[in-house]
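Each in structure tokens, the structures are laid out below.
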Structure P
Amino acid sequence: MLMQRLTVLISGLLFGAGLTISGMVNPAKVINFLDFTGKFDGTLLFVFAAGVGVAMLGYYFTFKRAAPFFGKRFYLPTVFAIDSRLLIGAAIFGIGWGLTGYCPGPAIASLAYLQPISLVFLVAMAMGTLAAKLVPEE
């Protein structure tokens, strides 16, 4: 149990460090990525590419194993349908990301800078998560 928790801690610290080093905890970086007519900053593409590359390697090596390190089996998605709930949720996420420059990971990592806007975003995100539970399943 200690090794599992230590692995989770190290993974979270690596993720947060990567977000910080890449500048993704700065919402202006994301907003400038979406500003094609003004201060466009395409460096976010490199962050995406690095993330996809690391994920591909991780999945490649992970699925060569019969089971995860700290579990009996892998829990994989069983539903692949693209429904209205998924599309509406993705649209709301994208609009929020574009307006604020934050998504959940960088927002949590940015708490280390003690910026009040990060806390406001996280409270709003928590409220949105709770509100989503009120939407009936299809």
Structure Q
Amino acid sequence: MSKIAVIYWSGTGNTQALAEAVAEGAQAELFSVSDFTGSADDFEKFAFGCPSMGSEELEDSEFEPFFAGIEGSLKGKKIALFGSYGWGDGEWMRNWEQRVKDGGAILVGDQGLIVNETPDDAALADAKKLGESLAAA
């Protein structure tokens, strides 16, 4: 079984709920970004979760600096992305997906999971499936 980390930032709890479902599906270790003290070498696969902020960007005080610091170590690793949003059309996720692919990581499912506002039961089921897909990849 692969060692998997689910690392997220959540301001309202929406992305945290998704992270918990992804971690359940993947049977992974769950970390808020401020609690993760490991390195990319400690895990074989990752799921990263961050909501859309501002003008469709990753949260910039904690998550973006963390991700910028780890992304160079993700080449060849299997990655899943997820997050919630309240406006826009998902541009932040498309940009993030491209960034991960350009860095040489392998995006599971070929796209991230985005959920508008609070995840309902169907969205949480999709998040759990995303975790299962990451574990099986």
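Values quoted throughout were computed directly from the atomic coordinates according to the rules given, and no laboratory measurement underlies them. Note that the structure is predicted; figures quoted are calculated from it, not measured. Cβ atoms are built from the backbone, for glycine too; each structure is taken alone.
21.9 is what came out when mean count of other Cβ atoms within 10 Å over residues 76-83 was calculated for one structure; which of P, Q is it? That value comes from structure Q. Taking 0.5 as the value of distance in nm of label points 7 Å out along Cα→Cβ at positions 100 and 124 derived from one of the structures shown (P, Q), identify that structure. Working through the options, I get structure P. Computing mean projected area of the Cα convex hull in nm² across structures P, Q gives 7.0 for structure Q. Each of P, Q could give helix-only ellipticity at 222 nm (-39500 (n - 2.57) for each DSSP H run of 4 or more, over all residues; to 500), but the derived value -11000 comes from Q.
Which structure, out of P, Q, was distance in nm of label points 7 Å out along Cα→Cβ at positions 4 and 84 calculated from, if the result is 3.9? Checking each candidate, the match is P. In this comparison of P, Q, the computed figure 1.4 for distance in nm of label points 7 Å out along Cα→Cβ at positions 68 and 108 is attributed to P.
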